[in-house]
Every structure is written in structure tokens, then in C-alpha cells.
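Q: The following blocks contain the structures, represented as C-alpha cells.
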Structure I
Amino acid sequence: MHKTPIQIRFNDVDQMGHVNNAVIMEYLDLGKDAFFSGRGLSPTKSDFTVMVVHYDVDFRKQIHYHDQIEVTTEVEKIGNKSITVLQRVVNTETGDICVECRTVMAGYRRSTSSSEVIPPEVRAWLTR
């Protein structure tokens with residue numbers, strides 16, 4: 001499991017006093033970027049990459065400006081051409097899971113602009 005600490009910015013908080021749900025999706029993107037880049041799958045440099053095709057998000061608890069949070073990211077399932085990534089936004093002071101998100105990502109080959117089977121070396125990177 002990969003952990004990405006998140007610094008909440010002043011402009012992340014809406015008029016209700018909590019972090020806006022659209023901003024939380026940006027936090028999840030930061031977690032995915034750190035996870036994939038840390039395993040050698042650069043979203044901008046590799047011919048093979050993965051792209052989001054489906055989100056399933058549960059917003060469980062509000063996140064406030066001074067909360068200490070992190071995004072945890074792990075691969076839950078690898079299919080033939082897709083992977084399911086499980087992420088959680090966790091309040092590190094209380095241990096509460098504030099958000100849980102499952103993201104289905106499809107393999108994609110830039111040079112052919114088409115879907116692609118997840119290569120064996122990428123499977124190995126994703127499961128370490």
C-alpha cells in the first residue's frame with residue numbers, strides 16, 4: 001500500500017467549512033500519480049499507460065481545513081486489460097476513513113491510440 005500525505009490548502013475549503021468533493025478527487029489523483037510513478041509507470045513518458053474509465057466514490061466523513069490526511073493507494077484487482085485501484089482518504093489523527101474510491105483503469109497504448117492488455121512487466125510493478 002502506498003501512502004501520500006496531503007496538505008490541505010485554504011482554497012480547498014468551501015463555504016460549508018469542509019473540503020469540497022471535487023477537490024477530494026484531485027487528492028485521489030495525487031495518490032494515483034505517486035503510486036504509478038513510484039512503480040515506473042509514468043503517465044506522460046511511457047507508450048503504455050492506464051486511463052480512468054470508471055469511478056465509484058463514497059464520501060463518508062467531512063474533511064476540514066486543519067485535518068491531517070493521507071491518501072492510501074493499492075491495486076485491488078488486475079484483469080486482462082484493466083486494473084481496479086482502491087484508494088482511501090484517511091484522517092491520520094483519528095484513523096477515520098473519510099473517502100473510499102474504487103477506480104477502474106484501462107490499459108492504453110499511445111502509439112496505436114487503442115486499448116491494450118496489461119503487460120506482464122506492468123503487472124509485476126503493480127503487485128510489488
Structure II
Amino acid sequence: MISHPQSQENLVEHVESLAQLMDSRFNIPGIPAPLGLDTLIGFIPGIGDTIGLGVSGYIISQAARLGLPKRKLVKMSFNVGIDWLIGLIPLIGDIFDWGWKANNRNAAIIREYYEKVLRPKPPVDVTP
């Protein structure tokens with residue numbers, strides 16, 4: 001588990017950046033919502049979704065390094081599992097992947113945990 005506050009924050013920012021790259025980095029004219037590399041590589045049958053699964057697994061491993069509880073890691077794994085399983089279906093899976101954005105969902109889980117549990121709290125002034 002990473003215990004240094006600055007290292008924790010850097011890791012959260014790294015995961016958010018990677019999630020955005022995979023799920024929502026690119027705005028394409030005529031496409032109503034941004035898409036990421038995960039959607040693009042998903043068009044490569046079988047292999048594309050498996051590559052995306054590897055990156056998603058890395059994000060979950062970083063969540064574990066931060067000490068997220070097991071139930072949150074299970075929820076993140078569920079997000080990725082659904083993304084991968086449905087992503088295997090040609091075309092339908094690619095459309096689903098574009099909307100599901102498992103990496104962004106998981107980065108949000110990590111950010112929420114960081115903000116509520118890990119972020120250093122400012123000292124409370126108790127002088128009368």
C-alpha cells in the first residue's frame with residue numbers, strides 16, 4: 001500500500017489520465033460523445049478487447065496499491081468484466097464499450113475513495 005500522500009495523489013491523477021485516454025480522450029466531429037483508445041482498438045476482433053482488458057487490470061491493480069477495500073475492487077472488476085464480455089460481440093460490443101466507459105467509472109471510484117479516505121485533512125484550529 002502506498003502511504004505517502006503526494007504519491008497517492010500522483011497515482012490517482014495517473015489513473016484518471018490513463019482512464020481518459022482509454023475511454024474519452026478523442027472528440028470526433030459528428031460523433032456525439034468522446035471516445036478513447038479502448039473503443040478504437042475494440043474494432044480489432046478478439047485481440048483489441050483483450051488489450052483493453054490488460055489496461056483495465058492495471059487500473060484495478062493501482063486501486064489495490066492505494067488500499068481500496070475488497071468490495072470496491074470487486075465492483076471495479078465487475079465493470080471491467082461486463083465491458084470485456086460484451087465487447088467481444090462484434091459491433092454491438094464496440095457501441096456498448098463507447099457508452100459504458102469502465103475505466104472512467106473505475107477512476108471515479110478511486111478518486112472518490114481518495115477524497116473521502118486518503119486525502120490529508122487540514123489541521124483543525126481549536127484555539128478559543
Structure III
Amino acid sequence: MASVAGNSSFSEAVIVHFDEDVIKVEVLMEIHLLTHNSASNHAMRTKYRSAIYIFSEAQKFEVNLALNRIKANASEKIITSVLEFSAFEPSREAIQNYYQKNPSKPFCERYIAPKLKMLQQQFSEVYQIRTIK
């Protein structure tokens with residue numbers, strides 16, 4: 001995804017479609033912050049920036065409000081930015097739905113599977129894996 005101005009270069013991201021009656025944006029944000037390094041910068045931060053992209057002013061208000069609540073209760077400083085959505089470019093086919101296609105690959109076993117297990121434990125009321133086709 002890309003934003004505007006200083007964040008106009010593409011970074012790895014996903015677009016999440018969700019039903020607010022099923023899962024609240026704040027819960028999605030908590031999941032997002034738990035599943036990547038949202039507390040420190042590193043050399044690849046432009047490609048792997050910690051961000052939440054918004055599509056409207058109303059969403060910007062809601063996301064900033066939720067992020068401030070999460071930050072107030074966090075044990076570490078959260079560096080996640082709220083950025084205006086500008087553009088989306090899909091990944092190459094080989095890495096789309098990578099975990100579903102390659103669950104036994106070392107990266108999946110070492111990084112993704114433990115995160116999914118943690119999410120299943122901490123968010124059991126909303127946790128559900130769906131295969132994307």
C-alpha cells in the first residue's frame with residue numbers, strides 16, 4: 001500500500017474487509033499490533049512500516065481514537081502511524097496466500113504458525129481462519 005507525501009512508496013500490507021457488527025476496528029488493530037513489530041524502527045521500515053491505512057475522515061477519527069486507547073495501555077511505545085490510503089498493488093502470485101499454500105515451509109512454521117496460535121488463544125471469540133481463494 002502507499003499513502004501520500006513521505007509515505008508514497010509501496011510497503012507490504014493487506015486490505016481487510018470486516019463487519020463492525022462481528023469484530024470492532026479496535027480488536028483488529030490490537031491483532032495487527034501484536035502480529036508485527038509495532039514498537040521499534042529498523043532498516044527496512046519503509047518497506048515494512050507499521051501503519052494503519054484509512055479510507056475516510058470518519059475512519060481516521062475512529063482509528064486514532066482506538067490507537068490512543070491502545071497506546072495508553074501498552075507496555076512499550078507504539079510507533080504505528082495512521083496514514084491516508086492512496087494506492088494498492090497486489091503482490092506477485094507466488095507470495096499471495098503464502099501460509100495457506102505453504103504451511104510446512106520453515107518461515108510459516110517459525111513465524112506464522114506461532115502467531116496464529118497466539119491469536120487463537122487471545123482472541124478466541126473472533127478467531128477464525130478462512131481460506132482465501
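Q: I, II, III: which one has Cα Rg over 2.2 N^0.38 Å, for residues 11-74 alone, as calculated, at 1.15?
A: The structure behind it is III.
Q: Further question on the same structure: If helix-only ellipticity at 222 nm (-39500 (n - 2.57) for each DSSP H run of 4 or more, over all residues; to 500) computes to -21000, which of I, II, III did it come from?
A: II
Q: Right, next: Out of I, II, III, choose the structure whose coordinates give volume of the Cα convex hull per residue in Å³ equal to 120 when calculated.
A: Comparing all candidates, it corresponds to II.
Bear in mind that the values in this text are calculations on the coordinates, not laboratory data. Everything numeric in this text was worked out from a predicted model, so none of it was measured.
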